[in-house]
1. Thinking of I, II, which structure, once Cα extents along the principal axes in Å is computed, gives back 58, 45, 32?
2. For which of the structures I, II does the calculation of distance in nm of label points 7 Å out along Cα→Cβ at positions 21 and 245 return 6.1?
3. Compare distance in nm of label points 7 Å out along Cα→Cβ at positions 165 and 213 across structures I, II and report the one with the greatest value.
4. Which of I, II yields 133 for volume of the Cα convex hull per residue in Å³, for residues 53-188 alone, as computed?
5. Please state which of the structures I, II yields 0.90 when FRET efficiency 1/(1 + (r/R0)^6) of positions 181 and 269 (r between Cβ atoms, R0 = 35 Å, to 0.05) is computed from it.
6. Using distance in nm of label points 7 Å out along Cα→Cβ at positions 221 and 253 for the comparison, can you identify which of I, II gives the largest number?
7. Looking at distance in nm of label points 7 Å out along Cα→Cβ at positions 77 and 229, point out which structure of I, II has the largest value.
8. Using the calculated result -7000 for helix-only ellipticity at 222 nm (-39500 (n - 2.57) for each DSSP H run of 4 or more, over all residues; to 500), pick out the matching structure from I, II.
Structure I
């Protein structure tokens, strides 16, 4: 199918982009990699009078290492994340989820900011942002502001971005010490959206007990979920803790698990609990070896 008619804009700077968004109002939509938006338009599931293509704005691209974080430009493509060896060392979760995103053609066009701003609850990058307490920098004609991942994701395809705001970058904190990371997801085929998935990070203390734990879930609600009850249960535990119980604790509080042709809510909960258990085992094993 063909998308409905729209007017195309290609700003050369962030300032120009946010000025366009402010002037065009609700009829405008940001186009980044287009891997989510273009199918929606082609299927006539969405309609916009104006598309503002930010893919040519150089200041939106790139990866910058900071002392305690890694700053990723919103228009940085997934394939660049996948190839960056330093990022893989400093923010392993971000690098490890990337191969699960579609296929290499998708990753050559899709962007980090596009995925996060689209806020699909089954997407991997939003779950990583939520688990690691990432921080979003957004720009508007009135200046810039920072939004935590907890505040950023509001619901299904809904974020804290105002209509005249543009996601500029995402800052991912770096974990130090004896850390381990795990990514598990279950999909019908590799490259499909996950039926359920989990990203896990753990840090062991000097006494070999878990002193820090982060668990992000995707495909299990209307937005990426932070499994705080499961995290709290893991704190202070030895590496041989009952990870199956942590998995059950992660999905028990979930209230809006989707039910569709790919699986019922009950099925997704069971799969989600298993993904948490396996990702947690992976993370603990890595931290123990380190």
Structure II
């Protein structure tokens, strides 16, 4: 008998959904689990996913190994790569499509000060994230908010959508869907190490959102200080002052060892930062005349 489902999973999102799925549905409808790695994350949950599969006697493969899917459907959660599959593929995407198609949509949403985030379940299409929408659900958020908190808020949405989709599949009910409105479509580009760099010419509110959006589980916002790469993980806005020769990136005050940095508009007080090479704390600081670049 053909198993109904295979899962392509990675990160905390994939682990959360698979764990909840096994609690509610068991293993009887599962063919296999494909697990991906992401070296850009502090924890990509590969080991946790592998352990979960082993504890439940589930067949699993690493993404780079050879495998053959024998299921009727495949479900992709937090996946970063194109899946070349002839079976029906359902994707869970970190945005309310058609906005923020593409890569790291949740990060881009937080940087852009979106007041609502969410998840979309859609059928795969030859062009990424353009397939018909099966279900989507959103949640309102308030700032400041860190990416780790935002992820925790959408985890239940992920599983709620999966539960509804899988229930229909198992009970042979049709998965109704609708086409996306191309006039409303937008894209979020893939990010590399350069995209973690802070642009001090932006305003302080934007920079704080940026710092919060690329923090744990990601590498953290980066800047250069005296030739060393620095990662900033915690900051808050300070009241601006009149600066006759405004130079973004320069320290204007040092408060209890915490630098207050000039931005294109506004000031930002840095509360937590480390040296990217040594991983040592850079705060408290004792030098004052320094320039973040």
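1. I
2. II
3. Numbers: I: 3.2; II: 2.5.
If we compare distance in nm of label points 7 Å out along Cα→Cβ at positions 165 and 213 over I, II, the biggest value is for I.
4. II
5. Answer for the origin of the read-out: I.
6. Largest one: structure II.
7. Comparing I, II, the top value of distance in nm of label points 7 Å out along Cα→Cβ at positions 77 and 229 belongs to I.
8. Details: I: -9500; II: -7000.
Traced to structure II.
Just so you know, all these numbers are worked out from the coordinates, no wet-lab data involved. None of the values given here were measured: they were computed from a predicted structure. Cβ atoms are built from the backbone, for glycine too; each structure is taken alone.
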